[in-house]
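Please find the structures below.
Every number in this text was worked out from the coordinates using simple rules, so none of it is lab data. Values in this document were obtained by computation on a predicted structure and should not be read as measured data. Cβ atoms are built from the backbone, for glycine too; each structure is taken alone.
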Structure 1
Amino acid sequence: MPVDAAATTLPVVVIGSGLAGYAVAREFRKLDPDTPLLLLSRDHAGFYSKPMLSNALAGQKTAASLLMKPAEKMASELKADVRAGVSVRRIDTAARTVTTDDGEAIAYRDLVLALGADPIRPALAGDAADAVCAVNDLDDYARFADALEGAKSVAILGAGLIGCEFANDLLHRGITPTVLDVADRPLSRLLPAEASAWLRERLEAAGVSFRLGVAASRVDHVVGGGLRLTLSDGGALRADRVLSAIGLQPRTALAAAAGIAVARGITTDRLLATSATHVYAVGDCSEVLGLNLPYVMPLMQQSRALAATLCGRPARVVYPAMPVLVKTPACPTVVCPPPPGASGEWQVVSSADACEARFAGAGGSLLGFALLGTATTKKHTWVAEVPAWLAD
């Protein structure tokens with residue numbers, strides 16, 4: 001979409017200061033050093049790497065040490081106005097303004113929604129339900145790290161990517177993790193059954209326990225300390241702390257209230273344009289042609305494409321094969337999922353130190369893969385064979 005010449009003195013406004021928001025800002029500044037740029041952040045607006053939160057305990061990292069640059073430094077580097085502690089109450093797409101919680105109306109040339117996602121909160125009864133932690137940002141990590149003082153055991157709700165990563169990380173603090181999930185195996189959405197079993201065996205050998213096919217229904221304080229989880233199968237589990245890692249829900253409420261189309265995420269086309277003119281969405285909150293991909297590589301692809309579009313050079317986002325590194329050193333794992341709805345079958349070959357899983361399509365073409373153990377060294381060779389999810 002060409003830049004509106006009549007509005008060139010107005011800023012490009014980015015709501016959100018996570019990886020997506022700052023990635024767009026950086027890419028935009030590479031192409032346009034002069035247009036006013038405003039970032040609004042409901043938190044401290046400091047820059048840090050969110051993916052590092054799930055493996056920071058092993059390195060004895062504090063929240064302060066994970067903060068790479070404060071808001072003031074980011075503002076200087078980007079030649080931008082970065083406002084911390086500012087929440088947006090309303091978007092008026094007709095007037096092209098956003099209104100903050102303190103009533104300030106800010107006009108924009110273009111608006112970028114980099115709102116992120118919220119942890120899905122399990123419906124739990126019990127007098128300790130509010131003691132269940134979730135880690136979705138730096139402040140959450142600080143609270144969780146503080147809560148681990150003196151803990152010897154943690155129950156983790158969710159055996160997906162984040163749950164398994166935190167379980168592995170807790171081992172380095174001498175804390176015993178027990179991972180619960182309604183699924184019958186860990187990483188059930190990413191791995192075929194044989195590869196999932198291979199992963200589970202190695203995580204268990206390292207000290208992780210699994211309770212699968214069950215969910216927690218309530219969490220209660222125990223006299224003398226600790227927590228008691230009541231499980232859906234009638235069983236119970238004791239733990240010092242509970243961490244919820246059952247998934248993320250894109251933040252769509254602000255967009256929906258403004259009449260912008262949403263599905264699971266804020267829906268966009270390949271230009272990252274929403275249903276409202278001059279409004280775009282990137283990162284965990286976005287859904288590009290039905291794809292909501294809460295990983296780093298997709299948001300980097302989005303930010304480069306959107307920066308060009310914001311500079312008057314429309315660029316469609318391209319999704320090449322994008323492998324996901326699972327941060328479980330006890331069982332190194334790389335997954336390159338096949339496209340949703342792809343027709344094919346998993347073919348798995350494993351040995352004592354390696355597991356290779358190919359998702360083969362028609363004629364044996366490689367559409368996705370999972371490599372575990374020493375097989376992860378084949379990542380670059382295999383990813384070269386996998387077709388793009390969204391090609392030029």
Structure 2
Amino acid sequence: MAPAGKLAILVGGGPAPGINSVIGSATVKAINEGFEVLGIQDGFKHLVKRDPSCARRLSIDDVSRIHFRGGSVLGTARENPTSSDEKMQAVVDTLSQLGVTHLVTIGGDDTAKSSATVAERSGIRTVHVPKTIDNDLPLPPHIPTFGFQTARHVGAELVENLMEDARATRRWYIVVAMGRQAGHLALGIGKAAGATLTLIREEFEHEFVPFAHICDIIEGTIIKRRAMGRQYGVAVLAEGVIEKLDPKELADLQDVEKDDHGHIRFAEVDLARKVKVELEGRFKQRGLRVSIGNKNIGYEVRCCDPIPFDMAYCRELGNSAIRFLLNGGSGAMVSIQNGQLVPLLFADIRDPNTGKTVVRNVSINSENYRVARQYMLRMDYTDFEQADWAEQLAQAGNLTVEELKTRFGAR
């Protein structure tokens with residue numbers, strides 16, 4: 001019997017728990033359906049250089065138990081072949097040289113765009129498996145991107161440990177969680193762990209938010225906790241808040257690096273430390289000593305072993321990707337909705353302005369956000385309705401009631 005074709009699998013973008021589960025599931029299903037399977041090392045990195053040696057044949061034995069492990073047996077890279085016509089043509093030519101007839105890409109929005117372009121410019125059928133711990137791809141609200149649940153699980157455990165450390169040492173922690181354009185991970189971690197406060201970019205309506213305003217919100221929470229007799233707590237910030245800062249203020253944080261897709265390397269912008277220094281300085285000027293630690297949560301949750309949810313979910317996604325291709329499909333992203341395979345055509349989920357997939361942000365009108373917000377500790381105008389409590393807050397912050405109202409009354 002003639003083979004069904006030659007299938008290639010590659011991974012793009014940052015790591016996420018469950019990648020190996022998708023690779024293993026897709027490989028086993030494809031081989032059982034008669035495909036020869038090639039694993040492409042390091043995403044599009046070598047393909048744009050017309051280097052076919054990046055491909056190796058995969059067998060069922062190669063992948064039979066990799067679903068338990070984090071990371072990626074095929075590596076991953078942020079190489080962007082859509083950045084130039086020359087690179088894109090090199091990818092198409094090299095895949096054709098390898099005899100590839102079908103391509104499975106695993107990644108986020110940028111990898112999805114590259115996958116769609118391969119399908120448009122060649123006879124290769126492509127399917128994309130959405131991967132990002134940011135949970136920001138345009139799936140239905142109740143459907144997570146793979147890796148998110150594991151990242152939230154591990155992130156919540158880290159924050160839980162920091163909360164206990166904060167209580168034991170009577171200090172505060174400012175934690176920044178990954179999430180380039182959406183606050184799902186930060187909100188999920190903060191809500192699950194019961195963090196004192198969580199800030200996400202979606203709650204700020206204006207294009208730019210002064211750095212001082214972000215610090216005001218956290219300072220108000222610290223003062224309110226002090227008035228309640230608690231000298232400790234944890235505030236979680238989504239790294240996407242950085243994009244809300246005025247570019248001039250962002251440049252002051254430190255030299256800003258960008259990746260191959262033009263995105264700011266948020267991991268290189270130490271927002272948590274900047275907030276820590278600002279807040280400690282504010283309290284010191286008023287004769288108060290508040291000890292604050294800073295922590296970034298990101299790399300720790302990207303390559304950890306997947307929890308059972310993502311192990312099982314990713315096996316479904318890998319299997320569904322191959323079934324989609326076997327049914328003649330191409331140029332789409334796979335999803336599992338109500339237990340069924342639902343392909344999402346790239347043309348239907350693209351932003352017409354950027355050509356990339358639409359970003360799914362946290363809805364501040366959702367039950368998810370409403371409940372999370374109710375369990376946060378924030379200072380607002382209701383704190384000044386009772387004179388005794390307002391005076392207690394003022395004493396906790398070493399401010400007058402009027403100063404307190406001016407700074408926090410409209411929050």
Can you rank 1, 2 by relative contact order in percent (Cα under 8 Å, 6 or more apart) and just name the one with the largest value?
2
Once FRET efficiency 1/(1 + (r/R0)^6) of positions 11 and 315 (r between Cβ atoms, R0 = 25 Å, to 0.05) is calculated for all of 1, 2, which comes out largest?
2
Given a value of 17, 48, 30, 5 for P(r) over Cα pairs in 10 Å bins from 0, in percent, for residues 19-106 alone, calculated from one of 1, 2, which structure does it belong to?
2
If P(r) over Cα pairs in 10 Å bins from 0, in percent is calculated from each of 1, 2, which structure is the one that comes out at 5, 22, 28, 20, 13, 8, 3, 1, 0?
2
Please state which of the structures 1, 2 yields -12500 when helix-only ellipticity at 222 nm (-39500 (n - 2.57) for each DSSP H run of 4 or more, over all residues; to 500) is computed from it.
2
